[in-house]
1. Which one of 1, 2 has percent of Cα pairs over 17 Å apart, for residues 52-99 alone, as calculated from the coordinates, equal to 27?
2. Taking helix-only ellipticity at 222 nm (-39500 (n - 2.57) for each DSSP H run of 4 or more, over all residues; to 500) from the coordinates of each of 1, 2, which one would give -18000?
3. Can you say which of 1, 2 returns 52, 36, 24 when Cα extents along the principal axes in Å is computed?
4. If relative contact order in percent (Cα under 8 Å, 6 or more apart) is computed to be 29, which of 1, 2 is the source?
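Where a number appears in this text, it was derived from the coordinates with a stated rule and is not lab data. Here the structure is a predicted model, which is why all the values come from computation and not from measurement.
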Structure 1
Amino acid sequence: MSLKKSAVGPIREGLFDDSLIKKTYNNDHEFIKKVIASFLQRITRNKIDEIAAAAKEGDVELLTLRAHSLKDAAATVGAIERSKIACEIERASEAGDLQSARSLLPELEHTFIATIESISRLYPPDES
């Protein structure tokens with residue numbers, strides 16, 4: 001496994017894989033940038049906080065819903081690690097295993113920051 005430095009320390013390669021989104025949108029770079037910008041706007045710090053709050057409150061239904069939503073959104077743009085962690089949280093929540101779901105929150109937090117950095121390196125935000 002290859003590591004790179006980031007603002008939050010070493011990060012794993014493979015946090016972001018744009019091959020799927022390139023294939024899905026016929027390698028239309030401008031459209032892909034719009035899809036990614038939309039993803040980055042929708043999947044904000046608030047979404048991670050909502051997952052953490054649902055886990056803390058023991059709201060299995062909301063936790064499952066929020067984790068599922070994040071899993072799908074992340075997979076759509078190629079945020080592979082983020083999607084995998086959200087999937088693990090979703091599965092743990094569905095099984096009623098809040099302890100396991102909660103134990104994944106620090107990794108979700110780290111991956112949140114590192115994924116944004118990884119995406120921004122390949123698709124820098126427009127300076128509009």
Structure 2
Amino acid sequence: MDDSLAEYTKNDWKRRSQQIVTNALLLESKTECVDAGFERNLNSIPPGHNGKATSDCVIFETFLSLAKGIQQGTENSIPVVFLTSNRDDYFEGNTRSKHIVEDLENVGAELATGWREAIAKLGL
């Protein structure tokens with residue numbers, strides 16, 4: 001890759017990353033999401049499983065709540081993506097966990113496992 005292409009690529013990724021950060025939300029935990037996360041982990045529903053910390057489940061339940069609220073607040077569906085590199089908790093082998101896929105579909109969201117996939121799904 002020549003220097004000009006490398007510089008363009010670096011600047012393009014920087015711009016896209018800044019767009020994502022600029023549009024990101026800082027969330028406070030809601031009691032119902034914390035309760036749902038504990039329940040999810042207790043029943044070993046991905047991303048929860050026996051012996052694992054509950055935090056990933058609470059984060060995922062918070063995301064589901066947010067995504068549902070976003071989709072209910074718009075006339076047309078907008079792209080909403082849960083980005084994680086944690087394939088161990090969100091996949092069963094090489095396939096996305098059916099529980100994760102169903103939960104995301106129920107709120108009009110998708111799973112991405114990397115920035116490129118997330119950017120493509122968001123249409124950025």
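1. Value 27 for percent of Cα pairs over 17 Å apart, for residues 52-99 alone corresponds to 1 out of 1, 2.
2. It was calculated from structure 2.
3. The value was obtained from structure 2.
4. Clearly, the read-out refers to 1.
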